[in-house]
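Scrolling down, you'll hit the structures one after another.
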Structure I
Amino acid sequence: MMMLTQQPVLEGTLSGLNLSYSIQGKRLITELDCVINRGGPTALLGANGAGKSTLLHLLAGILRPASGMVGLDGEDLASLSSRMRAQRIALVEQAVANEQPLKVFDVVLLGRTPFQGMFAGPSEDDYAAASSALQTVGMAAFGERHFHTLSGGEKQRIHIARALAQQPRVLLLDEPTNHLDIGAQLGTMRLLQGLAVKGMTVVAAIHDLNLAAQFCDQAILLDGGAIVAAGPIEEVLTPATILEVYGVEAAILVHPRSGRPLVVFD
């Protein structure tokens with residue numbers, strides 16, 4: 001088993017130590033160790049059922065591991081209240097249903113819930129954070145639009161804005177490009193890359209290996225709830241690891257413009 005290179009604990013460092021998780025007797029994550037530092041985005045890779053979503057929920061503190069611990073900046077997440085965790089880590093789920101006729105700004109404002117009292121309404125700080133989040137994702141002009149009228153790519157940006165309104169140190173995303181057209185996929189990945197450059201720890205479960213190779217600097221490759229490889233993307237995506245995890249033959253070329261790995265399937 002390989003681990004991401006361990007470095008001195010910096011703000012935004014997310015780690016898992018000896019993580020295991022089972023449901024109904026089925027082991028989904030097995031004695032997994034990882035260290036994720038801020039910098040370029042980290043891709044969480046693996047075939048369907050590899051444990052990507054489960055690991056994201058463990059790292060977010062939503063699921064409690066059967067063994068091991070998740071740490072943020074060296075602090076055990078289990079020692080924090082759910083409100084405190086939500087002020088530090090935001091998770092964008094793969095499919096977020098929102099059938100209520102809410103305006104875009106009100107959807108983003110929901111991200112401020114961890115900062116509000118039980119009976120308190122939004123504060124000036126809450127409104128400012130929601131406005132800033134919309135600005136960050138390039139959707140400032142959409143605040144008065146109704147959420148259900150947006151395109152898939154626009155909705156994804158609003159979900160990310162809601163997470164950013166939490167002002168987290170760590171942003172976790174489960175298949176953020178799923179069901180988006182290629183333009184929206186590229187726009188979403190550029191947004192995540194920009195957030196990482198600005199200092200946020202970004203971890204995204206991604207199915208498309210070439211999207212991961214183009215935009216992510218680090219990767220964790222899972223198979224059967226265990227890490228097959230972890231580290232720089234060019235070291236994780238190899239013909240051997242792709243064959244082992246996905247069962248397909250592939251060659252790794254160099255992208256003629258970016259110089260990043262380019263996966264070509266035989």
Structure II
Amino acid sequence: MSVERTRQTFERCRSQQRPALVTYLMGGDPTPKASWSLAMACLEAGADVLEIGMPFSDPIADGPTIQRAAERSLRSGTTLEHCFELAEAVRRRSQAPIALMGYVNPLLTYGIGRFFRRCASTGVDAVILPDVPPEEAQALCASAGENGVGTVFLLAPTSTPSRWEAAFRQATAFIYFVSITGVTGSRSELPAGLTDQLDQVRGRSPVPVVVGFGISRPEQARALRGHTDGVVVGSAIVAQIGRPGTPAQRVARVKATVSPLRKALDPAVRVKSARG
């Protein structure tokens with residue numbers, strides 16, 4: 001069901017002539033208990049796909065905002081099991097696809113087979129591991145496939161043709177195109193040539209292509225319509241979670257961040273620049 005749920009979601013968004021909105025938050029940030037209401041806030045504000053970060057002490061692909069979220073999560077005692085429990089709690093309320101995103105070391109410690117079986121039993125649809133190249137992912141992909149869990153691989157502006165082909169062979173859920181050469185984090189402008197690169201990748205990929213890293217504002221999301229199957233927003237949401245406040249204030253801030261992004265992707269909506 002997992003891969004099929006993901007496929008159906010992208011098809012539904014395509015039929016609505018818009019990219020899917022993919023929202024990211026760190027599991028267990030600021031606490032495991034608080035994560036559920038924040039995850040549901042993303043979905044209630046219009047997210048189509050939910051990414052849940054698995055906290056790790058050395059997140060090499062993440063910028064300062066998400067690094068701090070991982071630190072908060074680990075200080076609160078979050079484990080992989082807490083992330084599974086979060087996914088399971090979300091699944092009881094929503095049929096939106098759920099992707100776990102993190103790094104391979106905790107997965108290896110947990111056990112590959114055990115990890116993917118737990119994904120299947122808790123309703124996780126896909127797994128994103130930025131530090132696993134597709135050329136070295138055969139064992140992971142085999143276990144994921146045995147358990148009906150989708151695989152996602154990253155491509156970047158610097159990826160070689162052979163990396164493209166390896167990613168296309170191994171990805172069963174979607175391709176995650178990294179918009180910048182660097183770490184996660186909000187950027188003031190989208191990189192020059194991004195839409196051309198996305199068009200090239202989409203033209204060859206057998207699975208949907210989403211784009212992330214650096215997208216934070218509605219007008220940026222809007223500019224990517226017609227060039228991607230999904231827009232990933234993470235740091236802008238995580239930054240709101242990291243600000244002081246009550247649980248209700250955090251939920252309200254997350255909804256206020258996600259809702260305009262979702263509206264910006266609708267074909268009938270025009271979005272004014274934040275600069276006027």
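What follows draws every value from the coordinates through simple rules; no lab data is involved. Every value quoted in this text rests on a predicted model; they were computed, and no experiment measured them. Cβ atoms are built from the backbone, for glycine too; each structure is taken alone.
A few notes on this one:
- Top of I, II by FRET efficiency 1/(1 + (r/R0)^6) of positions 39 and 135 (r between Cβ atoms, R0 = 25 Å, to 0.05), largest first: I
- Per FRET efficiency 1/(1 + (r/R0)^6) of positions 23 and 103 (r between Cβ atoms, R0 = 41 Å, to 0.05), the highest-valued of structures I, II: II
- Which entry (I, II) yields the derived value 17.0, 52 for Rg and Dmax of the Cα atoms in Å: II
- For mean count of other Cβ atoms within 10 Å over residues 87-94 computed as 20.1, the structure of I, II it came from: I
- Identity of the structure behind -14500 (criterion: helix-only ellipticity at 222 nm (-39500 (n - 2.57) for each DSSP H run of 4 or more, over all residues; to 500), calculated), options I, II: II
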